[in-house]
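Below, each structure is written out as structure tokens.
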Structure 1
Amino acid sequence: MADLKADKNKTALIGITSAISAYLIWGLSPIYWKELHNLPALEIITHRIVWSFLLLFILILVFKQGREFFLVIRNPKMMMIMLVTSIVISVNWWVYIWSVNNGLIIQASLGYYINPLVNVLLGMIFLKERLRRFQLFAVILAVIGVSYLVIFYKTFPWVSLTLAFSFGFYALIRKIVVISSLVGLTIETLILSIPAVSYLLYLNSQGHGSFKEVSLQLDLMLIGAALVTALPLLLFNLAGKRLMLATLGFIQYLAPTCMFLIGIFLWGEVIVTAQIICFIFIWAALILYSADSVLSYRLQTKKSKSLELGK
């Protein structure tokens with residue numbers, strides 16, 4: 001019994017450490033992308049795609065997932081779906097890096113705060129998932145916050161909403177399609193590598209390419225974009241198998257919080273009153289949503305235990 005408890009504690013510790021590490025990397029990654037601010041966002045993205053594919057394909061071989069990879073490659077229907085998710089995630093990546101390099105990291109952090117609530121909304125619309133009362137209130141609070149920003153300050157938070165909805169639709173499609181995260185991301189980067197390599201070759205032919213033309217440090221940072229992409233994903237997958245969804249839900253807010261703090265304290269971004277009010281509504285919505293998730297999980301656990309005892 002003691003050994004079983006020790007194993008559970010070890011599993012939980014590995015899960016929590018992996019989750020915190022993943023979200024810290026995502027939350028602190030703006031510092032990495034900011035170092036590349038002299039490059040156009042499109043050039044950064046294309047390098048990120050190509051180097052990520054090379055790294056991910058090596059990981060496919062290491063983790064012996066080649067069979068699944070080639071099964072998907074040979075399935076035209078799956079490849080069409082992967083094409084759609086590739087386009088959606090590339091939009092998310094481009095807007096994110098563009099926003100960081102253009103001093104809009106607070107807007108970017110707002111997008112990732114909104115994202116969990118967007119997931120709930122998309123689940124309700126497309127998967128016919130029923131919202132609990134407090135979940136519905138949380139979504140309404142988020143809508144009020146964003147609406148205030150738009151109506152009273154005439155500032156449409158396109159960065160926040162593009163990031164939230166692009167990642168939301170990406171998660172929705174990937175939820176429907178049965179494919180592992182590593183294989184899926186590898187195929188997505190493979191698809192995107194075709195136009196990415198073409199674009200990089202065009203840049204070099206015009207004398208505008210940065211790789212091998214500026215400095216070794218820049219070259220290493222462009223190659224390192226693959227690690228910034230793949231490492232947190234692998235850590236997240238490791239955590240997802242070992243933690244309760246409610247626990248993972250709390251930890252996920254670490255990333256946008258880091259981004260928010262970096263924007264204000266490291267880069268001195270100005271936060272206006274409308275943004276503060278909007279964030280208050282979003283944070284209130286997230287607290288309500290998280291509390292509802294925890295209570296629901298506890299009730300379900302208690303109910304399951306009662307049914308087991310009644311057998």
Structure 2
Amino acid sequence: MPQDTPAKPALRVLLAGPRGFCAGVDRAIRVVEEALRRYGAPVYVRHEIVHNRTVVEDLEKQGAVFVDELTEVPESAQVVFSAHGVPKSVPAEAQRRGLTYLDATCPLVSKVHREAERHFAGGGADAVHILMIGHAGHPEVEGTMGQLPPGAMSLIQNAEEARAVVPRDPARLAFITQTTLSVDDTAEIVEILRSRFPEIRGPKKEDICYATTNRQAAVKTIAPESDLVIVIGSPNSSNSLRLREVAERSGAGRAILLPKADALDWSLLDGVRTLGITAGASAPEVLVDQLLARLRSHFTLEIEERSVTTEDVIFKLPAPLAD
């Protein structure tokens with residue numbers, strides 16, 4: 001007689017919501033896809049359109065060509081700027097070379113750019129110096145700081161730097177923030193700056209985007225019950241990295257970043273009874289589906305959705321594509 005198949009062990013899965021794509025990421029991807037549809041391949045994209053290899057590889061299959069700099073883009077080609085934004089020197093160089101370009105910068109990042117310009121107000125002796133809270137080397141930070149002349153902004157990466165910064169004129173000071181930071185870390189930095197410089201100007205609400213805020217709030221609801229939290233996202237994705245940090249700080253037994261389902265190390269699930277799952281704002285939902293399918297090969301899943309809010313934000317395509 002055939003032997004009975006051993007029953008799969010049970011695994012409780014808490015799915016954080018919202019998770020995955022935000023409106024800015026969705027818009028950026030649609031910009032590339034619509035450009036390919038209208039103009040045909042190839043369409044060149046300066047830097048990864050969003051920080052997710054699955055998204056990039058899918059667009060490459062459709063005819064997108066990703067480059068690091070405009071020097072790699074041939075004459076008369078179509079080029080798209082990534083969702084993270086670019087310094088002003090980049091569109092200026094595109095215009096100089098006669099390249100046709102589309103700007104897929106997230107509107108919430110563009111909002112920060114405009115804030116910086118308003119604070120700077122033309123420069124000169126009375127210019128307000130701007131402290132940008134963010135991470136060195138991130139393309140959003142490079143793009144934002146590149147909106148103003150060199151020296152107009154200083155980067156503040158953590159609380160220690162906030163305590164140490166010595167501005168030229170504390171009475172003429174403002175701050176802006178990268179949109180994908182930890183809500184809690186940023187609040188600490190802002191509190192330090194406001195305590196040290198009571199006259200510092202800032203946005204009415206910190207610039208961290210709604211999607212980053214919502215995803216961090218959602219992971220906080222599942223972390224205390226989770227032996228392990230898996231954050232689906234790429235290692236160069238700032239918002240995904242912050243989600244992993246927030247999960248650990250919020251009580252998860254452990255939190256890891258997972259680029260895709262087939263990278264899962266099964267030994268990490270030894271002793272795990274409750275697994276939390278979320279996805280960074282640049283990670284497509286298909287990656288969550290693939291992870292759940294892989295987990296079902298080893299476990300009987302008991303899935304529970306934990307949603308803190310419903311998102312209905314939609315950003316229009318840039319003007320050349322809007323019709």
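Read the figures in this text as sums done on the coordinates, not as results from a lab. What you are looking at is a predicted structure, and each value in this text was computed from that prediction instead of being measured. Cβ atoms are built from the backbone, for glycine too; each structure is taken alone.
Name the one structure among 1, 2 that P(r) over Cα pairs in 10 Å bins from 0, in percent, for residues 40-135 alone of 13, 28, 33, 24, 3 was derived from. Structure 1 accounts for this read-out. Among candidates 1, 2, the computation of helix-only ellipticity at 222 nm (-39500 (n - 2.57) for each DSSP H run of 4 or more, over all residues; to 500) that gave -28500 used structure 1.
In this comparison of 1, 2, the computed figure -1.16, -1.33, -1.47 for log10 I(q)/I(0) by the Debye sum over Cα atoms at q = 0.28, 0.31, 0.35 Å⁻¹, for residues 256-295 alone is attributed to 2.
Given structures 1, 2, which gives the highest value for relative contact order in percent (Cα under 8 Å, 6 or more apart)?
1
If FRET efficiency 1/(1 + (r/R0)^6) of positions 88 and 152 (r between Cβ atoms, R0 = 25 Å, to 0.05) comes out at 1.00 when worked out from the coordinates, which of 1, 2 was used? Value 1.00 for FRET efficiency 1/(1 + (r/R0)^6) of positions 88 and 152 (r between Cβ atoms, R0 = 25 Å, to 0.05) corresponds to 2 out of 1, 2.
The maximum of volume of the Cα convex hull per residue in Å³ over structures 1, 2, that is, the highest value, falls on 1.
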